[in-house]
Structure 1
Amino acid sequence: MKIEKSHIEGLIVIKPDVIEDHRGYFFESYNEEKFRQLGIDEKFLQDNESKSGKGVLRGLHFQVPPYQQGKLVRVIKGAVLDVAVDLRNSSPTYGQWSSIKLSEKNKWMYWIPAGFAHGFLTLEENTIFFYKCTQVYHKESEMGIAWDDLDLRIDWGTDQPLVSEKDKIAGRFRDFVSPF
């Protein structure tokens, strides 16, 4: 496995060693010992998977303490633009975002530690997105920030994504008081 660090401390792109031949491919998508060596020493408690059509935007979501989640995300089929926003008060990159294209072709994974808002935009039809979480879903702890927040100015590459009703009414970053 190879890793690339983002300009935002804590965000890591993981590029697995993929073995390909005439039969297809094989790679380890998770190995606790190897991930610990990469600095990801977390216990994962829940796995999630979603399927979406092209142009669906999910996010920006997060859970507040004590149910904050770290997420290890990847694409099984299709492609996404994956975005993480730093919500950690003491971070020099508070309020900054980072994005990466994850796809079934590159097989990259993205480690997003607790203290980040997370969202993704599907770039292909029938995209299947998978993520491991360090905490279980807790509805009362879930929060969101508007995907089109004027202060964050995230470049999603579209002005007209398909979003849920919940994401249409998500709060603004300038009104958010971070518990991280």
Structure 2
Amino acid sequence: MSLLESVDIPLGSKLPEFVLKDAFGKDFVLYDLIGKRGLLVVVTCNHCPYAIAVWDRVKEAARFAKKLGINTIAVNPNIHPNYPEDSPAKMREKVEDEGLEFPYLVDETQEFAKALSAVCTPDIYLFDKDAKLYYHGRIDDNWQNEKGVKKEELKDAMMRLFTDKEPPKPQYPSMGCSIKWKDTVLG
């Protein structure tokens, strides 16, 4: 497993237009999923320890976002034969076991993750109602220990977006396992 930090992407970058399927085969047009205030996009997977450590926080962030008119999606680009834990079948189990209240989408071709310049799981993006990037960073300041969190940067960014304030500065990168690109030998 390679630990990576998310890359710097200019704020205002547009959400790529895509149609992705969820693990059950239902199509989702991403632009149709943007809420009244925006869309939270979490590039994640099932097996990465960093992603596992923050799944509950992702679910909580999604509930918080919904109250603010921000919808949430999770997207798994790790559809790779060397990582069966991230297969659509295992994603279906995750949706059911976790009771996910937002779409968990399959990036079968990995083109969506590439279009976002995503590099790790989790990689967090918050887009405004016009599909422009408002926040790209970590959920909070302590991925290892939820009880040790002192700053909830994603929630702060969502509140700033909701109240029409400028994006927060600085924005600290998310970090996690490298995306398992299909065109790499070992994944």
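Just so you know, all these numbers are worked out from the coordinates, no wet-lab data involved. Just so you know, these numbers come straight off a predicted model, no measurement behind them. Cβ atoms are built from the backbone, for glycine too; each structure is taken alone.
For the set 1, 2, ranking by mean count of other Cβ atoms within 10 Å over residues 15-22 places 2 highest. One of 1, 2 was used to compute distance in nm of label points 7 Å out along Cα→Cβ at positions 143 and 159, and the answer was 2.4. Which one was it? The correct label is 2.
Matching task: 23.0 is the computed value of mean count of other Cβ atoms within 10 Å over residues 111-118. Pick the structure from 1, 2. Considering all the candidates, the number was obtained from 1. Of structures 1, 2, which gives 0.40 when FRET efficiency 1/(1 + (r/R0)^6) of positions 63 and 103 (r between Cβ atoms, R0 = 25 Å, to 0.05) is computed from the coordinates? The structure behind it is 1. Each of structures 1, 2 was scored by mean count of other Cβ atoms within 10 Å over residues 7-14; the highest score is held by 1.
Which of 1, 2 yields 107 for volume of the Cα convex hull per residue in Å³, as computed? Structure 2 accounts for this read-out. Among candidates 1, 2, the computation of helix-only ellipticity at 222 nm (-39500 (n - 2.57) for each DSSP H run of 4 or more, over all residues; to 500) that gave -7500 used structure 2.
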